[in-house]
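Chemist: Dropping the structures in below, format is structure tokens.
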Structure P
Amino acid sequence: MHRTQCRECREHLSEKEMLSRLDDILAGYKNVDGATIPVLQTAQNMFGYLSKPVMKEISRKLNKPYSEIAGIVSFYSFFSTVPRGKHLVRVCLGTACYVRGGKRILEAIKKELGIDVGQTTEDRLFSLDIGRCFGACGMAPVIMVNDTVHQRCKAVKVAEILDHYRNKKSGPEKEQV
């Protein structure tokens with residue numbers, strides 16, 4: 001399911017209706033080996049995060065222990081058990097980015113957004129996370145906002161980068177700030 005369609009689902013469907021849609025999807029995966037992660041990804045796209053009731057429903061429908069589902073969700077960093085913002089800001093703290101100021105950039109973002117790692121702003125516009133390597137070590141330090149990599153970042157430019165997303169009205173970002 002496409003991310004935009006899922007966001008529209010969250011805006012227009014009740015949780016009960018979305019759970020019904022999830023049940024329809026789960027029915028197709030009932031006896032499929034390796035279905036857990038694709039189902040969790042689909043559910044997260046639908047709901048925006050994986051709540052306890054959603055994980056329990058997946059556990060029940062896939063006939064897997066809840067502890068197994070919760071363990072997978074907690075192991076993989078791309079799963080979230082809290083609602084995420086419209087824009088996911090990830091700061092690379094891999095070795096190259098860390099030594100070139102990644103920690104200072106993280107602190108500047110935390111201050112600018114007023115949140116800590118793993119949290120979402122009250123307006124649900126931004127969520128903050130960290131990563132260990134985005135594959136752009138030669139351009140360190142880097143941050144990613146959604147799928148856009150911002151290279152050679154400086155803490156003094158954090159507000160400008162975030163303002164770009166605050167004021168953004170259209171589709172995926174193609175340019176770098």
Structure Q
Amino acid sequence: MPALLVVGDAFNITGQLSANPVEDILDRFGNWGIRFIMITLAVTPLRKITGWNWLARFRRMFGLFTFFYVLMHFLVWILLDRGLAVDPAFQLAIVWEDLTERPFITIGFTALLLLTAMAVTSTNAMRRRLQRNWDRLHYSVYAVGVLGVWHYWWQVKKDTSDAWIYAVILAALLGYRIWKMKRA
């Protein structure tokens with residue numbers, strides 16, 4: 001639904017974008033990516049606290065939504081913001097420079113790579129094939145959460161209140177897991 005609203009707003013059907021539409025679209029996809037990683041990380045604590053075991057069925061879907069919105073965030077950045085859709089040869093140098101010299105972009109790209117690996121291996125067949133390595137790979141979801149909040153924090157220029165909110169939510173979700181491990 002959030003992706004459809006972005007498309008609707010781009011064509012002035014459901015609303016409209018600001019004077020900087022590329023930045024609006026980039027921010028919306030990024031915001032939904034970080035929201036979905038928080039939702040994904042919240043499934044297990046909610047399930048254990050409430051006893052709602054049916055929540056586990058949605059964890060993979062939420063993870064794939066996270067991947068989709070982060071990928072869309074990246075594609076909007078690389079194609080529209082950096083202009084790769086206009087002049088691929090020239091713009092690749094600019095993209096490479098951004099990836100290597102702007103730490104918040106490096107962090108975000110690292111999170112995207114981890115999400116890609118998890119999305120590609122999210123099927124039941126891959127889980128059976130990878131066995132224990134599947135668990136090891138999918139534990140990187142915690143790193144993605146940290147990298148996502150860190151990426152968001154570093155790219156904010158003035159008002160860090162949303163970044164604080166995401167950081168507190170992430171700290172609570174990871175803190176709960178650490179607390180449960182210590183109790184066990």
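Chemist: Thinking of P, Q, which structure, once helix-only ellipticity at 222 nm (-39500 (n - 2.57) for each DSSP H run of 4 or more, over all residues; to 500) is computed, gives back -25000? Provide the component values of the computation, followed by the final result.
Modeler: On the way: P: -13000; Q: -25000.
Considering all the candidates, the number was obtained from Q.
Chemist: Given a computed value of 20 for relative contact order in percent (Cα under 8 Å, 6 or more apart), which structure among P, Q does it belong to? Write down the numbers at each step before the final one.
Modeler: Details: P: 17; Q: 20.
Checking each candidate, the match is Q.
Chemist: If you rank structures P, Q by mean count of other Cβ atoms within 10 Å over residues 101-108, which sits at the top with the largest value?
Modeler: P
Chemist: Given structures P, Q, which gives the highest value for distance in nm of label points 7 Å out along Cα→Cβ at positions 29 and 53? Can you show the working numbers first?
Modeler: Numbers: P: 1.9; Q: 3.9.
Comparing P, Q, the top value of distance in nm of label points 7 Å out along Cα→Cβ at positions 29 and 53 belongs to Q.
Chemist: Looking at structures P, Q, which one was mean count of other Cβ atoms within 10 Å over residues 109-116 calculated from, given that it came out as 19.2? Working shown, then result.
Modeler: Working: P: 15.5; Q: 19.2.
Source structure: Q.
Where a number appears in this text, it was derived from the coordinates with a stated rule and is not lab data. Model, not experiment: these values are computed from the prediction. Cβ atoms are built from the backbone, for glycine too; each structure is taken alone.
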